[in-house]
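Next up, some structures in structure tokens.
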Structure P
Amino acid sequence: MKFLFHIGRYFSMLLMVLQRPEKISVYRRQVITEMDNIGIDSLGIVAIISVFMGAVVTIQTAFNTDHPLLPAFAIGFATRQAIILEFSPTVISLIIAGKAGSRIASEIGTMRVTEQIDALEIMGVNAASYLILPKIIASMIILPVLVVISMFLGIAGGWMASAATGVVPLNNFIYGLTFEFSSFDVYYALIKSVVFAFIITSVSGYFGFHTSGGALDVGSSSTKAVVFSSIYIIVFNLVLTQLLLV
């Protein structure tokens with residue numbers, strides 16, 4: 001029953017969040033600020049993880065497909081497919097859930113326990129929409145951009161690993177990267193990233209908005225936001241894969 005209570009309260013909050021904003025100009029500035037907080041501040045860790053992720057995938061694929069019947073270009077093909085279809089959209093979203101999700105929950109939770117949200121509501125401001133909607137819009141814009149950057153850097157990391165270790169000849173690796181490429185794979189990854197962005201910000205906003213108590217409760221809300229965002233990302237990853245690829 002507690003689960004159903006949270007589901008109902010979550011959708012009730014979404015109804016408030018998705019109401020028409022009072023002043024579009026204020027929301028526009030907030031969206032730009034949140035794009036900087038969620039996206040630009042995360043660019044460094046996304047870049048580092050993507051490069052090393054691509055390198056590791058390439059090396060592991062080479063060592064696990066060392067068979068005379070498998071063509072050498074299969075390593076580049078498998079690396080490309082793994083990075084585009086799964087690693088970049090899902091792993092990067094999980095990273096953003098941990099980095100940005102905890103910040104969103106703690107920020108809004110602190111405003112709740114210090115009664116700043118109550119003050120906004122007394123002034124007639126739709127606090128849920130004002131605090132959460134710009135974050136949702138910003139994340140749904142900037143996360144696909146981070147995923148595309150991650151794809152490029154992941155493949156570049158695989159290329160560098162191939163060049164540095166010699167696990168596969170570079171010409172074969174590059175041929176595998178272009179072999180039977182389908183643009184739908186990229187669209188699929190971007191669709192997933194948009195859905196994951198909505199999950200991260202809305203779930204984190206929910207736990208922050210409904211925080212009660214003191215500083216310890218803010219920390220608890222932040223932890224719950226990361227845990228549940230990550231769980232829902234994994235669940236919807238399966239659902240979207242079933243709907244879009246099968």
Structure Q
Amino acid sequence: MTAPFRQDELFDLAARYNQYIEPLQILIYIPTLLIFALLLRGTKQDTSRGTLLLIGAEWAMVGVLFFFNIMANLHWLGYVGGAAFLAAGLYYAVAASHSFPPHFRWRRDNPSLVSIFITAFAVVGYPGISWALSREYPFVTTYGLMPGSVALLTLGVAISARPAPRLWLLVPPMLVALSSVLTILWWQLWEDLALIPLALLATLAWLKWRSKLEGAPTKDTIRFDF
């Protein structure tokens with residue numbers, strides 16, 4: 001399958017994007033730290049709603065800033081990606097509006113370890129790969145403002161859902177992981193190689209712990225599942 005545009009055009013696009021959004025590359029860590037604080041606190045419905053709203057906002061920002069404002073000027077795929085990421089942002093915002101949203105919390109257990117590993121890779125590992133490949137700023141992927149890193153952050157947060165992960169929370173980032181096959185084949189965007197194994201890890205975690213939902217007391221099922 002022929003790439004819609006060349007690799008050098010993609011990296012030029014990333015450079016224009018990084019210059020366009022300055023200094024959001026630093027400011028984006030503020031909502032991320034807030035998400036981490038909510039995951040550590042995680043004892044009330046409001047913290048769960050806040051987590052979902054922040055995740056939704058990051059998807060929407062990528063849709064508007066990266067796809068609509070930058071990529072759409074190069075190729076019509078920008079409009080497709082922008083619409084998809086805006087829809088995902090709305091998806092998580094609607095989830096936050098329900099009476100009993102899923103409960104997200106980090107504890108000293110295996111689900112939290114998997115969650116922390118994936119979110120840490122989203123924040124440090126994903127953008128770090130482009131630096132490791134000797135791509136210098138501004139020709140680098142940016143944490144929180146690029147599709148891959150937002151998808152990984154969402155996977156990590158979704159795995160922390162209590163009493164077990166929900167498959168429907170994993171759907172948008174898993175679709176991004178599947179699309180990474182194209183970004184690797186078309187443009188050799190090697191950082192996206194991490195998306196598929198980490199999405200598989202999240203899927204295995206969901207399969208392993210979903211039985212907790214079936215065995216949860218009625219009050220917990222009502223509290224956590226809508």
Structure R
Amino acid sequence: MNSFTVTLSDHRLEARPSGALWWPQQETLILSDLHLGKPARIARRSGATLPPYADAETLDRLEREVAITGAARVVSLGDGFDDDRAARDLPGHTRTALEQIMSGRDWVWIRGNHDPAPPPFGGTCTHELEIEGMVLRHIADPAACGEISGHYHPKARLSLRGTRLSRPAFLIDRARMILPAFGAYTGGLDCCDPALTTLMQADAIAILTGEKALPVPMPRHPLAPQLSPSPPRRFG
């Protein structure tokens with residue numbers, strides 16, 4: 001299996017190579033920062049262009065994750081859309097593809113800083129969601145314990161067996177997990193950034209996405225030395 005399993009606050013979670021998080025006992029697929037409509041929003045505000053297929057790539061990956069896991073519930077941890085207008089102005093074919101993925105599932109949109117208004121696609125919209133004592137929200141609360149969030153688009157940069165890697169990554173410690181951005185062409189924040197190093201505890205690990213979810217100790221310096229994959233970890 002290409003996922004990496006951790007336990008946070010006594011809940012077994014699987015970090016998927018795609019950047020989605022699977023919670024088997026809850027039949028829940030969790031992902032963050034799809035930023036649907038980003039190419040249109042960038043073009044509208046600055047005239048710059050991003051690849052026009054970014055939304056299609058994001059939704060194709062999402063459809064595969066839903067099919068593989070058989071998720072009964074999907075939770076988007078905020079910034080599902082690049083802004084509220086992007087949600088309203090999605091092209092017809094993109095809207096249809098999203099609605100087909102949502103069909104027959106309990107779908108929860110957690111509000112993000114980019115998309116504070118309820119999206120016009122059905123499902124439930126909320127500021128945060130609690131499941132079995134675990135709180136799901138967009139931006140991490142430094143005082144929280146037992147929390148899953150997104151927002152920061154974490155990426156890990158390190159040397160591994162002589163090869164430089166830079167990939168979106170999950171971050172997890174004893175208090176929380178921060179998910180990578182699931183959307184295509186969303187950029188990222190290096191996990192060595194103080195915004196993340198001050199938030200995550202000293203024993204945190206980064207789980208790099210890609211063909212296989214690869215756990216390593218969370219790098220805390222931009223010139224991190226060569227690191228080896230971490231053994232399975234239990235937090236909480």
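Quick note: the coordinates plus some simple rules give every number you see, no bench work behind them. Note that the structure is a prediction, hence the values are computed from the model and not measured. Cβ atoms are built from the backbone, for glycine too; each structure is taken alone.
Please state which of the structures P, Q, R yields 4.7 when distance in nm of label points 7 Å out along Cα→Cβ at positions 7 and 159 is computed from it. Traced to structure P.
One of P, Q, R was used to compute helix-only ellipticity at 222 nm (-39500 (n - 2.57) for each DSSP H run of 4 or more, over all residues; to 500), and the answer was -26000. Which one was it? Structure P accounts for this read-out. Looking at structures P, Q, R, which one was Rg and Dmax of the Cα atoms in Å calculated from, given that it came out as 17.4, 55? Here the read-out was taken from Q.
With mean count of other Cβ atoms within 10 Å over residues 87-94 derived from the coordinates and found to be 24.6, which of P, Q, R does the value describe? Derived from P, not from the others.
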